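Just below sit the structures, each encoded as structure tokens.
Throughout, read-outs are computed from the coordinates displayed, never taken from laboratory work. Keep in mind it's a predicted model, so treat the numbers as computed, not measured. Cβ atoms are built from the backbone, for glycine too; each structure is taken alone.
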Structure P
């Protein structure tokens with residue numbers, strides 16, 4: 001498996017990319033989501049940024065590309081953004097900080113592949129509610145606010161919440 005890119009060598013570029021939010025989950029940067037695959041210098045002030053969507057057809061990719069170009073453009077870089085589909089994005093690329101931010105934002109972070117299947121296919125109660133931490137939860141729908149999430153409900157605090165599906 002290809003590892004996540006969590007740090008870019010140039011501290012200025014790294015800091016700028018850490019300020020670009022995922023438009024669907026604004027508490028996460030595109031770096032914490034693992035969307036940025038590489039940064040290449042093609043000139044002194046020219047960059048090629050390669051990004052991978054969280055799933056093919058993700059509607060946020062155009063917005064992310066524009067946000068990257070605007071952020072780096074504001075720092076004096078001419079930037080081209082290229083979409084890379086292989087290797088496919090995996091939830092393994094979400095940083096630990098990103099997982100914590102998802103939880104605090106009210107989205108249950110992805111479980112392991114086997115627990116994910118147990119929750120989504122077998123209906124087992126393994127997804128913890130991000131509000132009260134109870135595992136007394138049930139899936140309401142395979143699809144939540146976006147296709148990469150499922151909608152769950154906590155049977156203890158009665159709050160609905162999204163669960164970020166495990167993608168491998």
Structure Q
């Protein structure tokens with residue numbers, strides 16, 4: 001019997017890749033039929049693939065919620081292009097953390113500065129441009145990163 005709401009906790013844990021495809025098809029089928037699916041998962045790539053809206057919960061409270069696109073505006077986008085001269089990215093508003101290596105110039109850019117940054121790179125005739133929006137994992141770590149730092153500083157906490 002169809003339901004209006006499905007609540008799933010770590011639903012793909014233990015599934016092989018073929019059954020994951022079947023699961024995604026079933027999620028699409030019930031949502032196309034008008035049902036709501038509440039999915040709890042630590043597999044962030046799965047959440048990105050399946051969910052329209054995301055809530056990040058910390059200590060029992062929602063600390064961020066929205067569409068992935070809305071949440072991506074909370075962090076920076078990673079940009080890289082072919083080259084070895086970091087000066088090629090100098091002076092572009094909103095650019096941070098410029099570094100070079102492996103024949104590429106890499107930096108992060110504030111989400112609201114993206115539209116101004118792209119014409120600047122075009123004027124500088126960069127090639128091999130790659131733009132990677134922040135992943136859900138990066139958004140999640142924004143809220144849990146201090147937990148990782150504390151564990152790294154106190155190995156005894158990790159063992160407990």
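By the measure distance in nm of label points 7 Å out along Cα→Cβ at positions 67 and 107, tell me the structure among P, Q with the highest figure. Walk me through the intermediate numbers first.
Values: P: 1.0; Q: 2.9.
Of structures P, Q, the maximum of distance in nm of label points 7 Å out along Cα→Cβ at positions 67 and 107 occurs in Q.
Assuming -11500 is helix-only ellipticity at 222 nm (-39500 (n - 2.57) for each DSSP H run of 4 or more, over all residues; to 500) as calculated from a single structure, say which of P, Q it is. Show your work: numbers first, answer last.
On the way: P: -7500; Q: -11500.
Corresponding structure: Q.
To test your reading of the models, identify which of P, Q gives 56, 27, 24 for Cα extents along the principal axes in Å when calculated. Can you show the working numbers first?
Values: P: 56, 27, 24; Q: 61, 46, 30.
Among P, Q, the structure yielding 56, 27, 24 for Cα extents along the principal axes in Å is P.
For which of P, Q does distance in nm of label points 7 Å out along Cα→Cβ at positions 11 and 51, calculated from the coordinates, equal 1.3? Working shown, then result.
Details: P: 2.6; Q: 1.3.
Computed on structure Q.
When FRET efficiency 1/(1 + (r/R0)^6) of positions 59 and 91 (r between Cβ atoms, R0 = 30 Å, to 0.05) is calculated, the result is 0.10; to which of the structures P, Q does this value belong? Before the final figure, lay out the partial values.
On the way: P: 0.95; Q: 0.10.
Derived from the structure labelled Q.
Using the calculated result 12.5 for mean count of other Cβ atoms within 10 Å over residues 19-26, pick out the matching structure from P, Q. Please list the in-between numbers first.
Details: P: 16.8; Q: 12.5.
Clearly, the read-out refers to Q.
Any idea which of P, Q comes out highest on FRET efficiency 1/(1 + (r/R0)^6) of positions 75 and 99 (r between Cβ atoms, R0 = 35 Å, to 0.05)?
On the way: P: 0.75; Q: 1.00.
Largest one: structure Q.
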